[in-house]
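The following blocks contain the structures, represented as structure tokens.
Every number in this text was worked out from the coordinates using simple rules, so none of it is lab data. This structure is a prediction, so every number in the text was calculated from the model and none was measured. Cβ atoms are built from the backbone, for glycine too; each structure is taken alone.
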Structure P
Amino acid sequence: MRTGGHGVRLLTRLFGVSALAGALAAGLVVPIAGFVGVASEAVVDTLRSLPKALNSRPADVGTRILAADGSLIANLYEENRVPVGLDKVAPVMRQAIISTEDSRFYQHGAIDLQGTMRALIRNHTQGTEQGGSSITQQYVKLTLLENARTPAEQRAATAPTYQRKLVELRYAIAVEQQQSKDQILDGYLNLANFGDGAYGVQSAAQHYFGVNAADLSLPEAAMLAGLAKNPSGYDPVTHPAQATDRRATVIQRMLQLGVISLAEANSALRSPVIDLSQMHLVPNGCGNSAFPFYCEYVVSKLLANPALGATVAVRDQYLKTGGLTIRTSLDPRIQAAAQKSIDEHSKPTDNTIAALTVVQPGTGLVKAMVQSTPYGEGRHETAYNYNVEKSYAGGYGGFQNGSTMKAFTIAAAIQQGIPIDYKIDSPKQIDLSMVPFRTCTGWTRDQNYQPKNSLKSGNFTMVDGARYSVNTYFLQLSRKTGLCAPATIAAKLGMYNAQTLQPLEQVVSFTLGVGYVTPLMLSNAYATFAARGVYCEPLLVTSVIDQNGKYLSTPAQSCKQAIEPWVADGVNRVLSAVMQPGGTGGNLKFGSWDLAGKTGTINQNLAVWFSGYSPNLAAAAVVADATPPYTNLIGQTLDGQTISDPTGSGTAGPIWETAMRGALEGLPRDHFTAPPSRVLGSLGP
């Protein structure tokens, strides 16, 4: 045993601890510089400045993003934590943590003088380091660390100084006056770090053993209790021997205290410390989601919602720590049908990309979003979402969409009283060089423009013009309607340049494709025709609920009558002809469904489209070159096969058709409403 000066210093420290505890408990401050070896004025100032109560904010809890049916899409968290009440923690777990960390927890106050003095004696006489902190003190430390937001606050919460320990002691006394022992233990078990990204006893139980905290067994509880002291050093995955030894120490301590029997201890010691097959990893972030592109787009919408915070940085922090439950519009059944179609008709190794979005008419709910290139940073992977606008880092910004724009010229013509039997002589090629076209602000011309038809030419009605996608018909029709009318209708239906986020240009070739649009944008615009002219803003986030069950403000469903119902009915009648035998979409018609749609091919075959709908669902599919410098699809690959003749119906159409077949399965066979006779003209019944 050490004597002399060492003994004097030990007695001084023992006396100091006792005196300090009494002073702090009484709310007094005494000069103790000689005891702690720091400037007493600094300690005095620190203690005097402390509030009388420990103010704690709610612990960081991850957010869950859910599909429409409540299934999980993704977790977003900084700390994987699922808070539970003490009644949801197995008694053996409570016994294990108390036995190990603070066996006299229910007998002493905020400071365990007996334990602290015992630790001081052992540390001094045996040269070891043994902690003397009570569970209440540890709870205070965890709370202060949890409250820390800046690097400076985090350093202060973990600084190896007597001043920090004094702060914790003072707060511990306040906590013991404010909370019951059970409340303190509850808080400690929910804040504690159990290693490998698991915070709180519930997350730890699920992570290591695949069970709830209420169902922990003795060996499981002992291992978790052992982790609390040094989560990384006793990690059962990376340090199994150390974890086994530490668990044995906990079990022996429980036996020593009479908490468990010898038989129970021996049985627990014989069990494996961990079964890796039972470990449950909680994936974090959209990148680990089954639907990463949809998930990231949802997060981009949430980060733009001021109800979640004043700035993007605050919203991002809240999303990862606020314990929110976010319900989305994604329908797993429809998503699966869309993904199955992508998998059947494309491969990640293709030169081209394929993408498709499904929207519900009359609601704007985005039911599915898929693409052929998987999420990631490796070869044949991408972080780009090919379905959405360039509004966030992952948004690709669309593709030119070709003749799918003819639908808006059809709507403009019907709106102006032009019946769908209106005939125009449509030659193989037409010279529109310097021919004036009326815009919303004046006139526009193309100096040298001599467009051609791809399939048929002749004297066609609007119905046959759409059926065969006759370019020269619709260019002449758009000159008659003017460019302002179809451009205005397109804008009302949510069409804009997905690259610049500006209105589509009113150019002579508007009806044959203009700007850059996305599958989401086009499917939702066509959904407006299906909904008899009711346009709805695309909606992905349907609700956001905080930890207390309170609904936070989110953009609500926003729908309006964008075009008259009879105009939409006329468009549906014209685009239904596309799906009839001989039409460009004739091979895509299936079952007895009412279907309408339109093909689209852009110059030099850089992209091909098919956008179509039933009264129930609308979808747009695109196949394109998405790798600069963009080249013709001819000679590139889709589904591992070389493309020789890229078309909207033959290349993008099968993706749309297979997806819609699966998506519509089980839904009612609703029908389009017949347009009035003034719209039909001679084509009426």
Structure Q
Amino acid sequence: MKKRINYILGFVVLLTLIVTCKTYKDSFQRDATGKIILNTNPNPLPVSAEESMKLMALQKGYHLELVADEPMVSEPVAIVWDGNGRMYVAEMNTYMQDIDGTGQKMNTCKIKLLEDTNADGKMDKATVYLDSLVLPRMMLCLDDRLLVNETWTNNIYSYRDTNNDGHADEKVIVYENNDGDQKNLEHQKSGLMWNLDNRIYVTVNKIRYSFENGKLIPEELHGNPQGQWGLGFDDYGRLFQSSAGSENPAFGFQQSNFYGNLEFKDQLVGDFVEPWPIIVTPDVQGGLKRLRPNGTLNHFTASTGQTIFRGDALPADLKNNYFVCEPVGRIIRRAVVHNNDGKITLENAYNQQEFIASADMNFRPVNMATGPDGCLYIVDMYHGIIQESNWTREGSFLRPEILKKGLEKNVGRGRIYRVVYDKIKPSKVKPDLLDASSAKLVGYLNHPNGWWRENAQKLLVLRNDKSVVPQLETMVKTAPNHLAKMHALWTLSGMHSLSKELLAATFKDTDANVRKTAVWASENFMNAKTNNFIVENLEALKNDPSADVRFQLALSLRFNESPKAKAIINFMMEKYPNNEVLIASVKAFENAKIADKKRLEEEKLMNAAEQKVISEGSNIYKTLCAACHGMDGKGIALGEKEFLAPLLAKNKTINEKNPQKAIKILLHGLTGPIDGTSYTANLMPSLLENDDAYIAAVLSYVRSDFGNKAKMVTPEEVAKIRKNTANRTLPYTAGELN
């Protein structure tokens, strides 16, 4: 009898859980058309993860499952898995613990190691893998090593747990740059993503890395990554960025920044930049101008944590779709990626709706990733304030809105969810990649889940086990799955075992994606010994039926100085004048070369010290300021007449003989209208934390470029104004400066 009662109780509990999972997303008030009725007075108090899930509206057929919550995790911002499926969670435990950001630089942050020991999808074991960190922002699992970068530093360390107690006890520097990074923590790099080409990419900084002999080897890019938090890539190695600073939910995907920058005004289809929250959004940087009449966010303002879904436990039509978080709007956007003759466009998958929209004011999705089980994972910081203290100071629009709702009180929480499709059970297979033989890893290159393929490739490259070279070569030649061929090709390349003969043969593969990949991989062969052979074999692809292959051919030959390479590019330019992406990319690169040449000629007229300052200022501007003011100083247009921030080209304040106004703006910030014009950003943040040489360098560059003709600024001038305005706590207004 007792057993029967327990069985009945268990069945009731199970039924309750199923009903909760399947129906919480439909427990909203809806109008006659089925659209969720806007909540104009959402509760600002934090709730449990279970209650928060009930406040989330998902598209039909999907539900969330809780993977971890507080106290197991606290202030999570990023997740990665090792080859055996253990999850590392970076926690920014000091981020905005009050409205002034007190104590953010304290070294009390952690990286946790979570494990699901019974394969039910929920983490049940946690250890502190690393502690005493300062806002950890980048992680990359290698083999049993974890690469980590902390905020305000450029150094990257490798950590290892040598005695298997769940806590790292080995620390080795793999990239050393002791200059530090003094930018606001929102403007520093993120990513550290091992891409298909075995290069490791980041945002902001103009470099990518290769991992060789235990060290990260930097390589300079020809363009400037302007993304902020998050970096995604698809099955074919295409990178996707987003920027909260420039309020741009998706860009950087036309071509890798290695080849330069390329964007199109129409690459985001229709009203893509408009989010569709289900609650009012009072706590938004930009103020009332950033809100619709009904109080909802009218434009993406905190785009972050984007990813391309590459798993196999959700419907097939989600594969290689783009997902981006908008923590201010409490939403997650799903976008369909279209390819039209090599030009990529993104389109909202739903009409004036989102994939996920929450009525919980504390839902703060900041990152996403495809998991080993084939599901989409969401990192919810579940934090009251989601804007750094530079934008919450006295006089800001945000401060009173935060205090009115009491959002500053919600700290120390955090959740990790996975998105599950009602009709598909997530895989319970425990990954074994760290322990698998090299031959078994080669088999995983054919796995339907991209997580398995990318990690198998990475481990094979790191092991460099030459015994599997014949197996990989056979896969390149005969595998029916084009993705397996591509991974095998890049694995051979990463192991320095790809022969030029096999590469040239792959130029003739029947699959255009494989041919494009082979062209990309050919860049590693363009040296004195193999250049002629490779270029000769590449020439046949100038007539390839695939626009993607031809575009990659133009990119891969871009830096090849041989007459044959130049002739191939010119031929394609003439034969395919209507191929928009090819023509625009070549012209953008040529224009960038002309601009660089002009700048270098002007710098030659300066002495060595002045040249150094201008060069440093240029780097600062392109990695920080350009996100709001544009690479050419002509602003970021959000509409026909709306700009994110003031134009700096031929700007009268920038060109004033006395630079004191410009110095004051950089030191203490600027808010409000300028000459009667309001800008979306509304607040130029203070750069007070940076030293005098930093301020002088970026101002000197801006005052000497974009058609500006003002004299350089010296650190002494900055120091004088810094001292005279030391008591300043609020940003300036244009009226005060004038």
Structure R
Amino acid sequence: MICDWFADYPDRGIALHVGRSGAVAFDLDQDELPGKFAADLRVGSFQHTRREGSRGHYIFATDPNDRFSNSAGAFSPYGEVRGQNGVIVVAPTIHRDAEQGGCYSWARFGAVPPLPTKLRECLSTPKVQSATATTAEELETFLDSFTTADRPEAVGGPLGWFDSHARRDGQCGGGSRSRHEAVVEALCWGFREAYAGLYPARQVYDSLRAVFIERFAEGEVAEGRDVPEIEFDRAARYAAAQAVASDSEETRAKVGRDDRRLEEEFWAARPELEKLRDYALARIAEPWAVLGAVLARTLAMVPPDVVLPPTVGGYGSLNLFVNIVGPSGSGKGTAMRSADDFLRTNRQTHEHELGSGEGIAKQYAYYKTVDKKLVLVPQRDRVLFSVDEIDNLTAVAGRSGATLMPELRKAWSGERLGKAYADRTKDIPVQPHRYRLCLVMGVQEARAEAMFADADGGTPQRFLWMPAMLQQRFESEADLPELPEPLDCREWRWGRRPNGAMGTSPSDAEFDVTRPMGEGDFRPLRIPERVRKEIRDHRLRSAQGQLDPLDGHRYQVQLKVSAGLMFLAGREREITEEDWELAGAVMAKSEETRRATQDALRQAQKQSDRARGRREAARAAATDEEKELRGRVARKLLAKLAEESDSGEGWIQWRALIKLFHSSKQSKAEEVLQSLISSGQVESEEGKAGNGRLVKRCRIVRDGPEK
């Protein structure tokens, strides 16, 4: 049989099913042996995958009871592992990169040696007992069957994991796992939770498929099973089988335990966070949403000369933007109002609805006439802007020549506001780091298109995304906590005011926002050295294209959140490692919410596309049906007129022709008959009936234009 296969298909290759063979394979992706594993790899059965160097497959025998997954563990920086359900391609198969030096050639063969201890420690057992992959039809049934969405935001878990762990191309960049390894694990995770009813199976399938295919570098060779769509569907069929074999109750319990534990640790970390959570729940508001609005309000009180240190580039602004995300009626407004009531301050924060880009600068300074001269008058240095619904921002940003989005991006970084206008009254130069601007906006997921459409400009990356829908469930009002006292958050007290102070009252402007900052005017916060290195490493990977563009400003946002948590704790001057770690938990919730928003937007767009497709199909079908109907009516009319022409004078009364049709089609018959007359196929005239009355009659035109 095998000889017949290769007689019919001589160019086909051979694969070794590693796990079923009782083996495990280490696929080394670099030319040199890694130092700490070199001695152990050298004893394995070895197949070259390049003509030169040590790159290739190192194979070891496993014990009969061993079951190893395809996770590479500590070996992942150097290559991949193929275990229980893994395969490797073997000689004499022709390598697809043969022209670039690729080959399959055994260098060490004979008895396969046992797996060394050091390599065994890299491996892990499969998380679930493997089930046979579903068929393509069974996969479609699975995707259509599991549509419950008890925890729609949880879909961000597998999506985020794949995004951060999968390498962007075959060899380098991004995460620690190959695309295939990462997508299998993410699909198994997502399908198990879909099977348990947390979110729709097709939602995680569509979202992961889109990201997986994007990970293939432009121009990258993809053939056979490596075509991304084919590879993904094979992984999905495997993952669906594992999901159906899993215990949905255990999955739900695990998710609940993990989420509750992590969130409880965050809220219990500090008394002010615990108070904020209880305050929010007592108001029946989502604590994360209230926290986002509180952080914006907190930083809106910090003087603008207090800045982040120049870890990358120059000084960083503490201007913070927050999106509170949820459907209509989910509690976005409740969270904003609760945040306002929770903070008790001795400084009244100036608040204003966000309008046009040109209008932002006018909140900080304006022109007035003094002695017949225009004078630029600074009026305040700190403003908290708000947008109740993103539709308002979309409408303003969509106007021709609108500058709102670019102006917001500049404001987030503390750059100069205002543009040069011929009309001097519009030219209001607000200097860098002379102003504080914080923004809180309500966002409905399905209406967030304008926000993500500006991703190339960097707008969504600059926002903190917090969920508005209350995530914790309560049986009755009696289960809610009692409303605690508001949190006292006093005026920033650190150090002297810089030169240019304009007033001493907290309600007065303290800075001349039109005067440039001098080097001695800045008051940079101190940050831990570990945090500085982490930020610089993140920036380096971002600059090299190894990160999702939507995470480009992640660490800068995290640093701003750290400063807000520092101030809420009653401290100034120095961000601690604990501030940074707590801010990391906030960022994890933000990224989960942002991904859920993107996914909800994709689903809404798909539904809109499907609805539009149905409408267009219906219109096309209606048009075809209309043409067919008109053709049938015309043929019947012409046949009757031809019959009358053959048997006599040929004239038939208009009314008699129309009466040939059912009452429901008589108006259509009149319309078609008039069209036949206009085209010259039928002629009409006024004639006398037998009773002497004038009637309209018709006859076919034999020598008229062709039908």
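Details
- At a computed 7.6 (distance in nm of label points 7 Å out along Cα→Cβ at positions 189 and 461), which of P, Q, R: P
- With distance in nm of label points 7 Å out along Cα→Cβ at positions 165 and 181 derived as 2.5, matching label from P, Q, R: P
- Label whose coordinates, when volume of the Cα convex hull per residue in Å³, for residues 293-668 alone is calculated, return 142 (choices P, Q, R): P
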